[in-house]
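Following are the structures in question.
Please treat every number below as a calculation from the coordinates, not as lab data. A quick note: this is a predicted structure, and the numbers were derived from the prediction, not measured. Cβ atoms are built from the backbone, for glycine too; each structure is taken alone.
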Structure I
């Protein structure tokens with residue numbers, strides 16, 4: 001697709017991968033809306049990178065239809081949905097509570113699905129669209145303390161495959177991106193970005209991956225791509 005003047009929604013766009021992706025796509029000529037739960041931070045980042053801010057918590061299911069319409073109206077249409085918002089809980093086996101699953105799945109699975117359904121209505125009307133789901137290499141293999149988080153990302157990977165099977169006939173590309181560890185504020189209770197490390201990915205690496213798969217001519221698409229640090233010592 002041609003990113004110039006394309007209309008894109010990036011959830012969780014006020015920090016980390018979402019912010020880096022929104023910034024790069026805006027620099028490439030796209031019109032981008034970003035969502036976030038912290039209104040002050042969201043507005044500050046939107047002004048910094050030239051995005052449209054939409055205060056929105058995807059785990060608040062009752063707000064999703066109205067917020068989806070707000071985004072589409074603000075953008076003047078929609079071409080791309082990037083499902084980036086995500087959270088994690090990492091209890092050890094033995095300490096897992098149902099609340100851990102409910103909290104993580106409300107954002108990573110349930111809210112994500114309901115928002116995507118609203119946006120897909122527009123994609124079907126125009127017979128084209130692009131969905132990029134940001135999963136994790138935790139969607140490919142589990143790890144210690146990863147029961148809840150990996151389960152949500154395995155679910156997202158499965159859902160992506162189902163949506164792809166349903167939506168290809170509508171010229172809707174559904175793409176899964178699996179980052180390995182990225183230095184962001186993810187899982188930091190203070191929501192402060194972690195400093196860069198030479199052995200770990202930065203958000204910009206994932207942003208370039210997303211931009212690259214979007215820019216492929218619409219006759220083809222990359223179903224899934226994983227991004228690993230070269231030497232994660």
Structure II
């Protein structure tokens with residue numbers, strides 16, 4: 001939903017939510033554009049509806065982006081522009097809690113930017129970032145990419161990096177993470193969290209020795225002495 005203020009980041013499980021994912025022309029929320037947006041609506045932990053659309057980014061899709069997500073200029077030719085698709089997406093999500101992987105540092109930035117550009121407002125939905133939850137509750141894993149988590153839980157990863165497939169995968173991962181949040185391991189109980197953004201704190205080395213630094217760097221630059 002459009003609002004005058006952005007929604008809050010939540011760190012708890014909710015049974016009703018919408019998982020969403022973007023595919024873009026690159027990683028810059030300043031210069032790059034959305035080429036695909038998908039969403040999966042969940043009620044009481046079960047999928048009840050889906051939304052997906054390719055988007056004409058009104059710019060050429062770089063070869064590097066196409067290599068990752070498989071979306072080419074030919075595929076988006078004749079597709080609606082993002083203002084149209086974004087409006088349909090807003091109708092689909094309503095005031096639902098949004099869920100996604102690494103959305104705080106990536107996907108939400110694109111939506112905030114474009115909501116401001118198109119309507120002079122921002123996105124007011126609260127959101128849950130499964131990357132941050134996975135880092136906090138599965139600290140024993142070396143990597144926390146969506147495909148890493150899916151493989152850890154035995155979830156199919158075919159079709160990864162297309163938005164709808166990633167939404168379906170992420171929804172299953174989030175339901176698995178629910179168990180971790182309800183019954184955290186001893187290792188998870190010892191994880192330190194950033195008091196500013198809620199991301200995990202990691203040991204880092206600087207010129208004056210080790211310190212705690214936020215995993216959300218460079219967006220969050222919180223540090224703490226060890």
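Summary of values
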{"quantity": "Value -9500, calculated as helix-only ellipticity at 222 nm (-39500 (n - 2.57) for each DSSP H run of 4 or more, over all residues; to 500), assigned to which of I, II", "calculated": "II"}
{"quantity": "Value 0.95, calculated as Cα Rg over 2.2 N^0.38 Å, assigned to which of I, II", "calculated": "I"}
{"quantity": "Distance in nm of label points 7 Å out along Cα→Cβ at positions 39 and 215 - structure with the largest value, from I, II", "calculated": "I"}
{"quantity": "Identity of the structure behind 46, 37, 21 (criterion: Cα extents along the principal axes in Å, for residues 103-198 alone, calculated), options I, II", "calculated": "II"}
